[in-house]
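Undergrad: Multiple structures are listed underneath, in structure tokens.
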Structure P
Amino acid sequence: MTYFPTWKLKTDGIIGPDERLPGGQMVALGLQHVVAMFGSTILAPLLMGFDPNVAVLMSGIGTLLFFVVVGGRVPSYLGSSFAFIGVVIAATGYAAGSGANASIPTALGGIIVCGLIYAVIGIIVMFTGVKWVEKLMPPVVTGAVVAVIGLNLAPTAVHSVGGDNFNAWMAVITVLCVGGVAVYTRGLLQKLLILVGLLCAYVIYFVLANIMGLGKPIDFEPVLQAAWLGLPHFQSPVFDSSAIVLIAPVVIILVAENLGHVKAVTAMTGRNLDPYMGRAFLGDGLATMLAGSVGGTGVTTYGENIGVMAANRVYSTLLFVIAALFAIVLGFSPKFGAVIQTIPQAILGGTSIVVFGLIAVAGARIWVVNQVDFGQNRNLIVAAVTLILGAGDFTLSLGGFTLGGIGTATFGAILLNAVMSMGERK
């Protein structure tokens with residue numbers, strides 16, 4: 001048995017992971033996956049103050065690394081993970097969407113350690129199977145932790161809008177644009193609701209500020225001066241214990257996301273991908289470490305791209321090689337980065353309100369999809385305590401270590417669930 005599958009040419013019906021379409025169609029579909037990942041992959045670094053060029057570049061390189069580790073058998077694109085936003089902002093004291101983050105190196109050290117833990121979990125799962133992960137982190141725990149990340153970010157989202165009245169109204173308009181795309185469009189436009197909504201708000205801002213003079217105009221001079229090709233702004237990590245303790249727990253979210261995505265692809269393709277679950281964790285962990293080592297955000301498998309596959313029923317893993325190559329080209333374009341930097345803070349603030357809210361609701365969705373029974377006292381207590389610890393930013397200090405709200409909520413959820421589960425068995 002070869003490590004990589006031999007991709008068979010197929011032109012009709014469902015295209016499996018080990019199958020492909022003719023070359024021209026593959027390129028077009030690969031480009032569509034770039035569009036699908038684009039909005040979230042650039043928004044996450046902007047909200048954390050990272051260089052979007054580095055993030056896009058490392059998403060492409062990370063996807064290629066993932067492809068190699070899983071032997072080309074799990075169709076997935078790795079983009080910027082939103083799970084890191086809250087902990088990175090907390091670790092660096094950064095105001096979301098306010099320009100470059102001066103404390104990025106500190107965050108990178110935490111991201112690398114998180115990726116290392118993730119990779120180790122992947123190696124263990126390769127030898128032991130994934131059942132113990134599902135037992136340690138049942139849906140009541142993962143749902144609560146995901147919800148906490150969104151709730152903990154609520155004050156940051158509101159403050160990132162800025163104090164100007166025009167900015168406040170533009171944030172409201174941005175929310176309405178995203179909501180309008182989500183409700184009144186269909187197909188690919190609806191799947192790209194964040195990106196399309198942001199573009200609509202951008203056009204409105206340009207008209208109001210640059211033409212009507214109601215706000216601070218968008219400056220396009222840096223775009224004109226930027227080169228088409230060039231190196232992005234790489235940075236080296238700094239390993240700070242406080243930041244590591246705060247950021248490392250995100251591994252729980254990454255494991256839950258990857259587990260859910262692989263299960264979803266298994267259901268859609270009819271192929272049993274459980275034997276590759278450990279490899280998927282390892283590939284994602286190594287990609288996160290690699291991204292963090294040069295100034296990129298942590299990465300995760302993207303639900304947006306899984307949605308595209310569900311719509312067109314083309315699951316060929318070669319598509320993600322093509323998409324990754326497109327992303328790498330974009331990452332080496334300073335002009336692309338300059339265009340991204342012209343997005344006004346008010347629009348980023350409005351978008352962050354929607355995105356952070358969606359993260360919080362995604363936790364509740366995990367409970368609903370997995371039919372978590374809140375009639376059981378264990379589930380009720382675990383969820384209740386976790387939400388309050390995280391939303392209230394409950395902080396614990398031990399010696400030189402400080403554990404913020406997200407960290408205490410994460411570890412608290414796991415420990416509380418384990419202790420109460422033992423009580424139920426007795």
Structure Q
Amino acid sequence: MSEGSGSSSRVKLGITTFTATSIAVADMVGIGVFTSLGFQVADIQSGFSLILLWVAGGIVALCGALCYGELATALPRSGGEYNFLSRIYDPSIGFMAGWLSATVGFAAPIALAAMAFGAYFKGVFPDGPSQLTLAMGVSWAVAIIHLAGLRLSSAFHNISTIFKVVLILAFIVAGFAFGTPQPISFMPHTVDLGHITGAPFAISLVFVMYSYSGWNASTYIVGEMKTPQISAPRSLFAATLIVLLLYVGLNAVFLYTTPIDKMAGQLEVALVVGKHVFGDTGGRIVGGLICFGLISAISAMFWIGPRVTKVMGEDLVALRFFSNTTEGGVPVAAIVLQLAIVTLMILTQSFESVLEFIQFSLTLSSFLAVLGVIVLRIRQPDLERPYRTWGYPVTPLIFLAITLFMLVYLLIERPMESLAGLALLLTGLVVYAISTTTKYETSTVPDGDR
């Protein structure tokens with residue numbers, strides 16, 4: 001085993017802009033976009049307002065991506081928020097964000113995606129293995145591929161993501177070509193002003209933003225990119241823009257082809273649309289599409305989650321075991337740890353409750369990171385910034401305003417879950433305090449940035 005970090009490993013590993021983009025696309029396009037519209041149409045029945053929801057969510061995500069692009073090039077290292085918050089504020093703040101990612105931040109979404117894969121697979125092949133067996137099987141299979149080496153995992157991930165995007169595009173084209181147009185308009189009307197300024201629109205935007213979560217995925221693997229100064233900002237922007245277009249296209253075809261009353265209140269709205277447009281066969285096609293989408297999403301999270309643990313191990317002697325990598329740059333111990341947590345969550349069915357209380361913490365972490373763009377501009381104006389956030393300071397302020405609204409909404413609507421998420425962060429602070437009884441040390445973060 002050897003430790004793979006720094007510029008030498010970057011050259012050896014050489015993740016390309018394309019792979020970094022596919023990781024972010026795969027991380028974003030999970031189950032959310034296939035389920036959200038059914039709840040949105042219950043209160044909003046304007047085609048323009050509904051599409052505007054997904055455009056607005058995409059613009060906010062793009063603002064975040066542009067800000068993270070500056071952070072990733074000014075503070076080039078893997079780890080995402082762990083790296084950013086450690087160097088902008090304090091290592092203890094970064095560790096809390098890293099603790100969340102290393103324990104349940106990626107494991108819980110993987111477990112949920114794996115169980116969803118099992119459910120949709122059973123819908124396509126009713127006589128197949130049990131949902132639990134399928135969930136365990138897909139989790140272990142993807143983990144083994146990532147353990148096998150960067151070359152195999154890159155090829156697998158790129159192919160699965162390309163296939164997912166092609167299937168979604170094919171579904172959009174087929175829906176518009178063969179679906180029966182519904183009496184819904186995508187042009188703005190005076191009534192839309194009431195929709196846009198109303199509470200249902202604001203609440204729906206919160207859930208739309210959850211569907212875009214993952215736009216920051218490539219910042220977790222900056223240290224493994226061949227040319228991070230170029231690949232990081234390009235992959236962040238390209239992935240978010242691609243997903244914005246896919247989301248708008250999918251929701252447009254849902255509304256264009258299927259009566260609103262059939263979708264209202266339905267969780268599996270994509271299956272409802274598939275069956276309405278193409279019959280029972282259409283339902284199976286959509287089920288298969290979602291299965292492929294979930295495989296690449298699981299792959300993305302198995303890729304980026306362990307990298308946070310690896311970087312934390314580089315910094316803290318108490319966690320040094322997790323920094324070890326193979327000659328090919330694979331953090332075996334970190335991947336095995338994540339797989340163990342995923343397996344435990346699937347077996348105990350605890351992932352849904354975990355997901356409910358980590359949303360506040362994850363949103364808070366991204367809020368602090370984007371705020372860090374402004375903090376660094378003030379505190380370190382001479383810091384080398386190969387890429388600067390387009391539209392600064394408006395861009396970060398848009399993201400911060402919407403994210404702050406989400407934080408307030410979560411505190412009001414889900415106070416217990418939000419407080420539980422904060423408690424998990426504080427647990428990380430305790431672990432950090434215990435870990436730093438052995439001197440905090442790192443060879444990759446300059447002393448002045450700690």
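Undergrad: If helix-only ellipticity at 222 nm (-39500 (n - 2.57) for each DSSP H run of 4 or more, over all residues; to 500) is computed to be -24000, which of P, Q is the source?
TA: Details: P: -21500; Q: -24000.
Only structure Q yields this read-out.
Undergrad: To test your reading of the models, identify which of P, Q gives 13.4 for mean count of other Cβ atoms within 10 Å over residues 174-181 when calculated.
TA: Q
Undergrad: Moving to a separate point now. Of the structures labelled P, Q, one was used to calculate FRET efficiency 1/(1 + (r/R0)^6) of positions 22 and 158 (r between Cβ atoms, R0 = 41 Å, to 0.05), giving 1.00. Name it.
TA: Working: P: 0.25; Q: 1.00.
Clearly, the read-out refers to Q.
Undergrad: Can you say which of P, Q returns -0.46, -0.76, -1.04, -1.16 when log10 I(q)/I(0) by the Debye sum over Cα atoms at q = 0.12, 0.16, 0.21, 0.27 Å⁻¹, for residues 142-221 alone is computed? Display every interim value, and only then the final one.
TA: On the way: P: -0.46, -0.76, -1.04, -1.16; Q: -0.70, -0.96, -1.12, -1.18.
Answer for the origin of the read-out: P.
Undergrad: Could you tell me which structure in P, Q was used to calculate FRET efficiency 1/(1 + (r/R0)^6) of positions 182 and 326 (r between Cβ atoms, R0 = 35 Å, to 0.05) as 0.05?
TA: Working: P: 0.85; Q: 0.05.
Comparing all candidates, it corresponds to Q.
Values quoted throughout were computed directly from the atomic coordinates according to the rules given, and no laboratory measurement underlies them. Predicted model, so just to flag it, every value in this text is computed and none were measured. Cβ atoms are built from the backbone, for glycine too; each structure is taken alone.
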